[in-house]
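Enquirer: Below: a set of structures, written as structure tokens.
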Structure 1
Amino acid sequence: MKIFIDEIGWWAISDKNHPLHREMQEQFQYYLDGGHSFYTTNVIVGSVISRLKSSIGSKKAIRFAEIIDEAWLGTHLHFLWIGRRTQRDAIKLFKKFPDYELSLFDYANIVLMNRRNIRFIITTNSAYNKLGFKIVPENQE
């Protein structure tokens, strides 16, 4: 199974102070042990690194970056890149669904997930459900 991890998902997995840390980390480990593939974007990882740096320090942010880099060199983590075409398609999707609680980057995530037939996402943003994605873990809200 292909599973996308958005910024909220990575944040909850990596920050021990996040209220859903344990549950998200356990879910992540469950899918990792099951041999599933994870997807994320260059923008998401950069944003999480910056957020970690400002909230828990440079050392932890650097360690997260190293872990992500090691995982990317393996077989379970795949990076999707937000380029010009993806951004243009994200803006079209934003215009189609302007009232959803999604950022432009969330719409870009959706564009990339649709291109790769990814239906599952680790996040807390329930707006993804409205566009046909299954949020894992299910019972977080």
Structure 2
Amino acid sequence: MKKPFLSLLLILIAYTAAAQKKVKVHVTFTNQYCGGARPTPEIEKEVNTPHNLHDVHLIIKGKKHCKAATDSLGNFSLPLKPGKYKFYLSYHKNDAHEANYDPTCKKMKDMSFGELTVEKGKMEYETNLHFPCNPCELPKP
């Protein structure tokens, strides 16, 4: 009785694993302007221009909870089922990015910075993570 059940379970696990295809995601980031004075058009353009979010550790929560690391171009590949996923950052920070992310701020570490909807049959995605001003710091005058 146990052997047929075990065989069936292994077949189902193999089928589920085969049904999940790896999706490739290119990740960029933008920042909210956090200065005190009204930003110049150049500053507004800079904070609103997406930059590759390379060499960072992401936490992905949705139908599947997992971790991913972006490569030097801001890409990662993972087997993800169709559905919605939210992106969080780990306690690591890549100082090469001028991002508003502060891993020492608990409120910020618990915050989702972007979302991705994986569709059946689609294999490549672009997503932008947007970093707000640090809620653990006082606003700049």
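Enquirer: So helix-only ellipticity at 222 nm (-39500 (n - 2.57) for each DSSP H run of 4 or more, over all residues; to 500), computed for just one structure, reads -17500; which one of 1, 2 is that?
Expert: Answer for the origin of the read-out: 1.
Enquirer: With mean projected area of the Cα convex hull in nm² coming out at 8.3, pick the structure among 1, 2 it was computed from.
Expert: 1
Enquirer: Sticking with this one: Of the structures 1, 2, report the one carrying the highest value of FRET efficiency 1/(1 + (r/R0)^6) of positions 71 and 87 (r between Cβ atoms, R0 = 30 Å, to 0.05). Mind dumping the intermediate values first?
Expert: Values: 1: 0.75; 2: 1.00.
Largest value of FRET efficiency 1/(1 + (r/R0)^6) of positions 71 and 87 (r between Cβ atoms, R0 = 30 Å, to 0.05): 2.
Enquirer: Once distance in nm of label points 7 Å out along Cα→Cβ at positions 47 and 79 is calculated for all of 1, 2, which comes out largest? Intermediate values should be presented prior to the final figure.
Expert: Numbers: 1: 1.7; 2: 4.2.
The structure with the largest value is 2.
Any read-out appearing in this document is the output of simple, stated calculations on the displayed coordinates, not a laboratory observation. Not measured: the values here are computed from a predicted model. Cβ atoms are built from the backbone, for glycine too; each structure is taken alone.
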